[in-house]
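Asks: The structures considered in this document are given below.
Derivation of every value follows stated rules applied to the coordinates shown; laboratory data play no part. Given the structure is predicted, the values throughout are model-derived calculations rather than measurements. Cβ atoms are built from the backbone, for glycine too; each structure is taken alone.
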Structure I
Amino acid sequence: MKLLIVDDEAEICDFLKSFFEERNYDVRVASSGQSALKAVEEFKPQVMLLDIKMPGMDGIQVLSEVKKKFPRTKVIMVTALETRDKIEECLRLGADNYITKPLSLEYLENDVREKLESLSGSNTP
């Protein structure tokens, strides 16, 4: 179960990494859009938690690139500001869900598990 966490706030990355590692996920973190794209190429996560607002390449740009190259990767957008336009754009580009900060860890864990189950369920003959 590979999970990539992308956020420019190191504390959030560290906290979520610890949270999911305690639940036996293989977790990597990236702190920028460029490093996220590199991590997706190398690590090939099944699920990605992707912050929308980051300096430089933002989460929407990363989402677009990831979905072009790895359409099966499940992407959950994370945002502090719930603007309808941004959310609609993310969903149109292929985001599988979005969650707003402050994060509900129970909701987040259930959503990640659901995305993984949908991937494994689609592999059955």
Structure II
Amino acid sequence: MDIIYLNDLRIDTVIGIYDWERRTRQTVILDLEMGADIRAAAASDDIEHTLDYKAVAKRLLEFVSASEYQLVETLAEKIAEIIINEFNVPWVRLRLNKQGALRGVRDVGVIIERGTDA
């Protein structure tokens, strides 16, 4: 399986369990690896035959910026569902980073994998 990836996609959203987090937008950072078979696109040189990562980024920017989840786990799961279901991706690995969530720690978040690695 080939992998199409997006790294360091930064999106402002409401995320967190504390009152102060519910009143301000925070930046989450997404790193995505999405399973794909790029052979048809390579042969045709046509974007219609591949996963359009610009469309994925645009959809996630819209979704995440409008979301207001409490847990990064929930947000990560919803993002994975969108990628698999709306873009017909068989497998996704997602790293969701909520920088600054803990004092003294640069990165905190989750890494999830969903789908099959056919």
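Asks: For which of I, II does mean projected area of the Cα convex hull in nm², for residues 19-74 alone, calculated from the coordinates, equal 4.9?
Replies: Label of the originating structure: II.
Asks: If helix-only ellipticity at 222 nm (-39500 (n - 2.57) for each DSSP H run of 4 or more, over all residues; to 500) is computed to be -9500, which of I, II is the source?
Replies: Derived from II, not from the others.
Asks: As an exercise: relative contact order in percent (Cα under 8 Å, 6 or more apart), calculated from one structure in I, II, equals 22. Which structure is it?
Replies: Going through each structure in turn, the value belongs to I.
Asks: Something else now. Identify the structure, out of I, II, from whose coordinates semi-axes √(5λ) of the Cα gyration tensor in Å was calculated to give 29, 13, 12.
Replies: The value was obtained from structure II.
Asks: For which of I, II does FRET efficiency 1/(1 + (r/R0)^6) of positions 3 and 27 (r between Cβ atoms, R0 = 25 Å, to 0.05), calculated from the coordinates, equal 1.00?
Replies: For FRET efficiency 1/(1 + (r/R0)^6) of positions 3 and 27 (r between Cβ atoms, R0 = 25 Å, to 0.05), the value 1.00 is produced by structure I.
Asks: For structures I, II, which has the highest computed value of distance in nm of label points 7 Å out along Cα→Cβ at positions 43 and 59?
Replies: The maximum falls on structure II.
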